[in-house]
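Please go over the structures that come below.
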Structure I
Amino acid sequence: MKQKNKIETMKKINPTAIIVTLVFSAFIATFNETILNVALSGIMKEMNITAGTVQWLITAYMIVTSVMVPVTAFLIQTFKTKQLFLSALGLLLVGTICAACSGSFIMLLISRMIQASGTGMMIPIMMNTVLVVSPKEKIGSSMAICVCAISLGPAFGPTVSGIILQYFSWHVLFIMLIPIIVLAMIVGGLALADVVKITKPKIDYFSIILSTIGLGSIIYGISSISGSDVKVTIFSFIIGIISIIVFTKRQIALNEPMLNLSPFKYSRFVIGVLLVMVSMMIMFTMNVMLPMFMEGSLGTTSFIAALALLPAVICNGVATSIGGKIYDKCGVKFLVPVGFGIIAIFVFILAHCSNETSLVKIIITYICICIGVGFTMSPSQTHALNQLPKEYYPHGVAIVNTLQQVSAAVGSSLFMGIMSAVQIKTLSAQHVSNEVAVATGFSSAAMVAFIIAIVGLGLSFAFAKNKKILKSNEQTILE
């Protein structure tokens, strides 16, 4: 009888409407991650604050988002899908309204953190729900669409912001989002259905505190690597690592852990997560470094630099969709290694660019890199999650998306630190122009990215070699 009722419930839902609603909402949420990137200079002048202070608008957003992703893995099993969805968008709406009205840095920072809590909830809600409602034969395509939302949202942020800031103040960036978020809430209230099984596990508040301190401290430590206070960086790392170790041991010991770490028992899941991290690290960081390289070395304006990223962003979306369809038909045997091969080749080309390189060459090279990312990120994530039993989906999704945020933070801090350090060293050691120094710093950072891409290429062969897929998982999806 229960099985019959479950089948009747699944028949009543509209998977397409659910997926479209969730993907659109996640796109708006992740769009907020980078919406202020090109407005930081103006905010510094308006509020009379330093670069180190204004950077907290980005760092704090990433910390809160990273913390909320694993917490939401627990919430998914405690509250109904529609309730969580409306709560996530409600937080995003409140934060956006407060940000639009902000007249001080503290108010803007708190508003951004409220927004980030909604974004951190929305990502796992979307991924887990789509995994449940998608037909087995279309999981690859559906997950590709989800990955598009997560990757294209932050990628479009600087471009759209750059256009708007040519005519309006940064407050308009938030004002324009308010009616869009309200519309998403109305559509979600009508289209969404409660499809995830509620188990109501016991809340372990100590685990929430440990995960918050651990992830927050590590990301803060990474963000402050290029700073002058080494003691603060080291202390943050120590506190973060200790907290994560205690958190991990506690999850293993608990009968009802906040975040089930059992997915790490599946080796191909672990490899898939690492591949997702490499793809995310390279694309997210290039979206930050390339505008700085184009403005500082090639002499372009911020508006032109933002527009130069747009073709690559569009191509990434197309490639991600195509990659999902190829995965549905052929799996990852050739797709992921080919994708990482493309990434490695064109990152290497990018590493040899100079202040005399044409803007067209930069645009074409980055388009190829984004196509490679489109062929790797979504299939790697989908295939990694497909190795797990269905009951591990919420935790697998939480792990993947948490480490995506962490990899973005690690990549931007690592590569920007290298770029800045080499630039300063070049200026002090040689009699060269600032344009040459910026190009040298960018080249050094891109070469490190190339090495990481090569590591990803090696892992991709191991990931694609074994054709065996978890049989029981196929059955649970069919059910």
Structure II
Amino acid sequence: MESQKQVLERLRAAFQSGVTVPLQFRLTQLQSLLSLLEDNETQILEALHKDLAKPKFEAVLSEIDIVVNDLCYTISNLATWIQPSYVSKNLATKLDECFIRKEPLGVVLIISAWNYPLQLIVGPLIGAIAAGNCAILKPSEISRATERLLAELIPKYLSQECFAVICGGAEETTSLLENRFDHIFYTGSQAVARNILRAAAAHLTPVTLELGGKCPCLIYGNVNVLAAAKRLVWSKFFNAGQSCVAPDYVLCTLEMREELLPAIVKALATFYGSEPRQSVDFGRIVTDRHWDRLTALLAKSQGRVVIGGDSSKEDKYFAPTVIVDLDTSDALMQEEIFGPIMPIITIESLDQGISIINRMEKPLALYAFSDDSKIVTTVLERTSSGGFCSNDGIVHMTIPTLPFGGVGASGMGSYHGRWTYETFSHRRACMLRSWGLERIGMLRYPPYTESNLGWLRWATTTKKKSWGWCSVM
């Protein structure tokens, strides 16, 4: 069995041979990845159910179709993306070719999370392949069934000389990070991200960090309460709340809360029946350890449980839970919940809600529910987050033309669609110099004169245009 170092050396040799560069190779590998998903859908769904009791409906939408759409979008557009981008020039470089060339980085490392164990490793892999890189994949050991399946299928469908799967836990990941990579793409917790950054710093390796945080949902002004409750419940309790973009907490007035709670009860009953534990459409917490964390977190809260609150360690069930009468100092507000617990914090004004959001770390996603577009615009303009969506949750990340990523503590860098391709590409500035216009070029040579300096500045300076804002100064 190959060591990690041997795997890395094999992939680096393959990259240096240039095999990954031709467009046809990239397209062939992307087509093979698409075949992997299509040929093995039943096995993938079974693995996801073993790991998280994912309903087929949720698994197809969030694990399979989202990456299939991304793959198809990439395959359709890659021939255009790889073309050089020509840039404007000045008089002194008029006869030269000046362009940006997209080049692969080399051998990249993709470390994924357990909550969407297929999507979060295949999504980045699409861009790594499209950009012409070799890649080592490190699936999460927590979602063991999916980890084993990926380790089995990836070598069958993709070039074994260019792509490899390495399994294992924290020890294997730590060992892997001691090697030099050309890029590290990590999805997971902020705590582990700090370790990733420290390891990357030793080799000055660039990183993309897709983290999380406490994604707020601010509901203010007039709103269709029944529709809002359905969208809120769906986005919060999808995958049993184990989504980095799930609404982590709700901000609304007391009057809105009193209208919202019965609507949430109704939505939950419609979605999961009177006993969510019996519903095949509600997932489970991934491990006993994660279930223990949620149980302890709820026990520490000073709030009042008004919906749910029951759980069972035996089958890692945790009921959809809503808790009220708590403030921002509560235990539930100190860390990302990452489970089916939804705190509702009451506010007296829009300004107060925005102030609470801005006192927290910048979230991966921010949601604003309101019929008033001015309120939505105000929230958008006065806050910062990785992504923003009004009157719904999660769905913004399904659009391959939008970049998906965090800001501040919720991450750095972005991906999906072309953005993944760009993440794994180096934008190389290129100038193919002509021998012409030497009469202008010779102005730069010593002995320097004021006359030559004046002519050279005229030939190379960006000309000022009429800027509209100058007239109001």
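A short reminder: the numbers here are calculations on the coordinates, not readings from a lab. Note that the coordinates shown come from a computational prediction; the quantities given were computed from them, not determined experimentally. Cβ atoms are built from the backbone, for glycine too; each structure is taken alone.
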statement: If you rank structures I, II by mean count of other Cβ atoms within 10 Å over residues 110-117, the highest one is II
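When mean count of other Cβ atoms within 10 Å over residues 70-77 is computed for each of I, II, which one produces 22.9? All intermediate terms of the calculation are to be shown ahead of the outcome.
Details: I: 22.9; II: 17.5.
Computed on structure I.
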- request: Have a look at I, II and say which one yields 22.8 for Kirkwood radius over Cα pairs in Å, as calculated.
  value: I
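Compute mean count of other Cβ atoms within 10 Å over residues 102-109 for each of I, II and report the one that scores greatest. Working shown, then result.
Numbers: I: 15.2; II: 22.5.
Between I, II, the highest calculated value is found for II.
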field: Label whose coordinates, when helix-only ellipticity at 222 nm (-39500 (n - 2.57) for each DSSP H run of 4 or more, over all residues; to 500) is calculated, return -27000 (choices I, II)
entry: I
- prompt: Once mean count of other Cβ atoms within 10 Å over residues 270-277 is calculated for every structure in I, II, which label goes with the largest value?
  reply: I
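Given structures I, II, which gives the highest value for FRET efficiency 1/(1 + (r/R0)^6) of positions 126 and 350 (r between Cβ atoms, R0 = 35 Å, to 0.05)?
On the way: I: 0.65; II: 0.30.
When FRET efficiency 1/(1 + (r/R0)^6) of positions 126 and 350 (r between Cβ atoms, R0 = 35 Å, to 0.05) is computed for each of I, II, structure I gives the biggest number.
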query: A value of 2.5 was derived for distance in nm of label points 7 Å out along Cα→Cβ at positions 262 and 462; which structure in I, II was it taken from?
result: I
query: So mean count of other Cβ atoms within 10 Å over residues 22-29, computed for just one structure, reads 24.0; which one of I, II is that?
result: I
